[in-house]
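Please find the structures below.
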Structure 1
Amino acid sequence: MVKNLFVLFLVVFFLSCEKKPVTPQEMILGNWSVVNKDSVMPWERDIRGFEFLADSTCDYKVGFWDWHKYQEERNRAIKNKQSLDDKILNYLGTKTKYKITKDSLKIFNLTEKIWELYQIKKFNKDTLIVKRDTIVSTFTKKKYDIGMSPDFDAVVFSSSLCYGSCPANDLVISKTGEVLYKGSYHVLNEGWYTAKIPLTEFEKIQRRFKEADYMGLKNDYYTMVTDSQQISVSFIKDGKIIKTISDYADSAPNEFIWAYTPLMYLGQKLDLKSKENKKYLDNDFFHSSFVTVDEQKGMNLTQSEVFYLVTLLMDAKNVDVRFDEKYLLRYDNNYIKEVKTDGRYYKLYLKNGKTEIKDIGFNYITDNKLSEKIEIIKR
């Protein structure tokens, strides 16, 4: 009797220990990225990615735009022979809903306001192959070791114009949630503004760049095409630039594009407060270079590097010191004739004949390791 009970106990025990089959709802959870064919040109590649959460929420990494409203306003402007410069493409964000069954995945398209059907052709713990219409796409499950990437105190984002509706804007977001924003073209608000985001929002921004392994990326990504948008992102730690990445024509790795795209449209959802700034430092395009005074050597700066420098100059103290005017900072606007600097002190020669010397508190060239970019100017 005791022996029979013991055997029955063992049977029940081992049956209870058997692994239950993993359901599609469980297996879909996590991050997925599309697998591109090697033959696809960079500007034609698919950059889709998803993060599926247990509450039926989907983070559609590339996001959605209100293309219908934009096209209607654009067509109306063309019909009335009006300028297209003020037409804004509204960003709808990345968060949407999804449904999954054994043989289909549905994702709600915020642009079209419909459920998009993806027929599941193959699905296991690390591969998802789906068919939409006639297109078959393969996704692979991604695992990110974000502990390998260092924290940053602030991120500087800059975007240029393109042949189209690309927003041109610049912003600095700090870990305290403070935002300094400059809108230039194809944006809801032009000019200088301040705003505040929740600390949890900054943590999301930081996590996305860490998932992209931002410190391990190249400094420059580009494709040989014209009329595309130039993006530059600088990462700040203890007031210094620890990394700058430039991306032209969406040529960077998918995760990096996913990380910076929401920043490009952040100004559309911020509660912006107008900010007064020194007009003689303002500009529509933050492009510049350091050139030695003999004009034999120089270095180009990315838009985000210039924008960060300008924000430092705007807050810098005016001082009366002598210094080695080693470099010319080429910064063109309606107020400045030229700027001479040693990296820390900046002497502004204004077109009205006045001069100012500003101290940013550290050497922007050497402390940010920008001197590594210096090269002989080719004639």
Structure 2
Amino acid sequence: MRVLIAPDKFAGTLTAVEAAEAIAAGWRRRSPDDELDLAPMADGGPGFVDVLHAALGGDLAAVTVSGPHGAPVPAVVLRVGETAYVESAQAAGLHLVDGDPETASSRGVGELLLAAVDGGARTVVVGLGGTGTNDGGAGVLAALGALSDGVLDGGPSALASVTTVDLGPARERLAGITLVAASDVDSPLTGLFGATKTFGPQKGIGEERIAEVDGWLEAFAVATDRRTSLEKGAGAAGGIGYALLVLGATREPGIDLVTSAVSLAERARRADLVVTGEGSFDFSSRAGKVPYGVAAVASEALRPCIALAGRVLVGSREMRALGIESAYSLVDMVGEERALGAPAEALADLAQRVARTWSR
């Protein structure tokens, strides 16, 4: 039997590569004769560059950029031909925010862009997701040379003083460069479904602060490009999507970009079963997340798709609406303590049990 293993990361415990290897290890214990094809996935968030490097090869260049509160942090630029891939979470990830989220800046993402351009790239693909910043991408614009009567790289709270923004220097700095925003989020920048309302609480912005922070982003949008702030994906990565869009970027769902890069459709057609997974499998998985994207590819190939997840928070009806035949919870099968304490071993054990049902 041929099994395609295509999981996302298990956030906080396993990278996509580690998750795929753990699933394969457990599966082999039960069904050593099955042919396993490992295709770690990403949707633009953490792990985006690692997954693409594994699939495409290329050269990794180590750089140092500004973290959300100004401290230097390490990051990498993946160069494949004239295309560079960078990951916003490496410069502005939630794990890097160690202070007030209202002062967290996305400046380091702009510095990553500059490193890619200075390295000779003609196309730069920016993976969006997993960030702890919520500054509308103002820090990105500042790093690229945008001018303002206020402070652009001081986090969302600094935007209260911004009334004018000159994007000319930033656009000139990227003249001739093709920008691609790889996003798993459809949100606009502001409003009821915008970056602050939807993702602010998970970044540490208190519920009582949502309206004021969203107001700062609204004023920032008025000072730059209000119409673009309403576009799908403008709210991705706390508004870094917006910064890229006003600089002329095109938007491509991160899962579609990775699916193409790893030739997932072709590999699914060669498989008898597709296995995907992520840390928490819930109905938000439909919004450009890896399991939904992998399940869609499996469906087109007329192959069944199952999911292994840290937690499964949807019922069978919702699961099938997402294109998943069955989903298996790590926490339910091995317990939360073991799932978090020894995630690779626990995931391997879960895969071994699942193989009993699905392997021939």
Entry that produces 19 once relative contact order in percent (Cα under 8 Å, 6 or more apart) is calculated, selected from 1, 2 = 2
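As an exercise: mean projected area of the Cα convex hull in nm², calculated from one structure in 1, 2, equals 17.0. Which structure is it?
2
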1, 2: which one has helix-only ellipticity at 222 nm (-39500 (n - 2.57) for each DSSP H run of 4 or more, over all residues; to 500), as calculated, at -11000?
-> 2
Origin of the derived value 1.4 (distance in nm of label points 7 Å out along Cα→Cβ at positions 48 and 64; candidates 1, 2) | 1
Which entry (1, 2) yields the derived value 13.6 for mean count of other Cβ atoms within 10 Å over residues 128-135 = 1
For distance in nm of label points 7 Å out along Cα→Cβ at positions 24 and 144, find whichever of 1, 2 sits highest and give me its label.
-> 2
Kindly point out which one of 1, 2 the value 2.1 was derived from, the read-out being distance in nm of label points 7 Å out along Cα→Cβ at positions 264 and 280.
-> 2
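Coordinate-derived values only; no laboratory data. Remember, predicted model here, so these are calculated numbers, not experimental data. Cβ atoms are built from the backbone, for glycine too; each structure is taken alone.
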